[in-house]
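Derivation of every value follows stated rules applied to the coordinates shown; laboratory data play no part. All values derive from a computational prediction rather than experimental measurement. Cβ atoms are built from the backbone, for glycine too; each structure is taken alone.
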Structure 1
Amino acid sequence: MMRTLILIILMIVGTASLAVEPNEVLSDQSLEQRARDISKGLRCPVCQNESIDESSADLAADLRILVRERLVAGDNDQEVIDYIVNRYGEFVLLKPSTQGGNLILWLTAPTLFLMASIIALDFVRRRTRTTGTQKSQESLTEAEQEKMRKIMEND
C-alpha cells in the first residue's frame with residue numbers, strides 16, 4: 001500500500017518535469033533557469049491551460065526551443081516574451097496585461113457581479129416590503145377577532 005502511494009506521488013510530481021526534453025536543456029544553468037521561468041509564464045496554444053514548460057505538445061516544444069534560442073542570442077527576458085507575443089499574440093501569456101482591449105475583459109466579471117448583487121438586493125428588499133404589507137393587512141382587529149371566536153364556537 002505504501003509503495004503504491006509513493007509511486008503515485010512520484011508519477012504526479014515527475015510529469016511536469018518530463019515536458020522539457022533532455023535535448024532542449026541548455027548547458028548554461030543560469031540561461032536554462034531563465035528559459036524555464038519564461039516558459040512557465042507562456043501558455044501552450046494547443047493545451048491552453050498549461051504552460052509550455054508543462055506541455056508535451058509539439059508546438060510547446062517548438063516554443064521552448066525558440067525561447068532558448070532567443071536567450072542564447074542575447075535577448076533579455078522581456079525581449080524574449082515580446083518576441084513570442086509578437087508572433088503568437090497575447091493569448092500565449094498565462095497572465096495577460098490589463099491594458100487596451102484586455103481591460104474590458106478584466107472589468108466585465110466584477111461589473112456583472114456588482115450588477116447581479118444590486119438586482120438581488122433590490123429583489124429581496126421588495127419581497128420583504130410586500131410580505132410585511134400583507135401581514136399588516138391580514139391582521140384582525142379586536143372586534144373582528146371576537147366575531148371569529150363566536151363563529152368558531154357555534155360550529
Structure 2
Amino acid sequence: MDADNRVLLLRGGDPKRPGPAVWHTPGGGIDPGETAEHAAMRELSEEVGLQITDVGPLVWTRRFQFSFDGVGYDQDEVFYLVRVHTHAVDDSGQTPLERRYLSGHRWFTVAELRSFGELVAPPDLADQLHLLLRDGPPSAPIEVGPAVMP
C-alpha cells in the first residue's frame with residue numbers, strides 16, 4: 001500500500017483459458033530453499049520493480065485452488081502488508097511467464113475496489129483492506145477467501 005492507502009494490483013489471465021482477467025496482488029510461488037518472505041521480496045522486484053528489505057507484517061492467509069496454463073494448483077497463500085510512500089511500477093524484470101499473463105497494473109483505493117466491475121482476488125479484498133486500515137495489522141493472520149477460483 002502507498003501513502004494514500006491505495007493497494008497495487010496486477011491484471012492477469014490464464015493463457016490457456018479464455019475468460020475475464022483477474023486483478024490480484026503481486027506475488028507468486030516460493031522457489032526451492034526460499035522463505036515466504038524472500039519469495040515476496042523477489043516477486044515484488046520481478047513483477048513491479050520494487051526493491052524492499054522488509055515485507056512488513058503477515059496479515060492474511062488463504063488456501064487457494066485454481067488452474068493455470070493447463071496445470072491444477074492447490075496452494076497456501078500468505079499476504080504481507082508492504083508499505084511504500086510511492087512507487088512507479090517497472091515491469092522490465094518480469095519473467096517470460098509473467099509477461100505472458102500479466103497485462104496491466106493499477107493502484108486502487110478501498111472505495112474504487114468496492115465499485116470496480118472486474119474480478120478481484122481475493123474477492124473480499126476491499127472489505128479486508130477496510131478492516132486493515134481501520135484496525136491495523138492483526139495479531140495473527142486472518143483467513144481470507146474463498147478458496148476456489150470460479
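Quick one: Rg and Dmax of the Cα atoms in Å came out at 32.2, 103 when computed from one of 1, 2, so which one is it? Of the structures listed, the value fits 1. Could you tell me which structure in 1, 2 was used to calculate relative contact order in percent (Cα under 8 Å, 6 or more apart) as 16? Going label by label, the one that fits is 1.
With mean count of other Cβ atoms within 10 Å over residues 33-40 computed over the structures 1, 2, the top value is the one for 1, the highest of the group. Of the structures 1, 2, report the one carrying the highest value of distance in nm of label points 7 Å out along Cα→Cβ at positions 97 and 121. Largest value of distance in nm of label points 7 Å out along Cα→Cβ at positions 97 and 121: 1. Taking helix-only ellipticity at 222 nm (-39500 (n - 2.57) for each DSSP H run of 4 or more, over all residues; to 500) from the coordinates of each of 1, 2, which one would give -7000? For helix-only ellipticity at 222 nm (-39500 (n - 2.57) for each DSSP H run of 4 or more, over all residues; to 500), the value -7000 is produced by structure 2.
Where does the value 5.3 come from, among 1, 2, when distance in nm of label points 7 Å out along Cα→Cβ at positions 57 and 129 is the thing being computed? Checking each candidate, the match is 1.
Look at mean count of other Cβ atoms within 10 Å over residues 49-56 for each of 1, 2: the largest one is in 1. Which one of 1, 2 has volume of the Cα convex hull per residue in Å³, for residues 1-40 alone, as calculated from the coordinates, equal to 82? Computing volume of the Cα convex hull per residue in Å³, for residues 1-40 alone on every structure in 1, 2 gives 82 only for 1.
Looking at distance in nm of label points 7 Å out along Cα→Cβ at positions 81 and 113 over structures 1, 2, structure 1 comes out largest.
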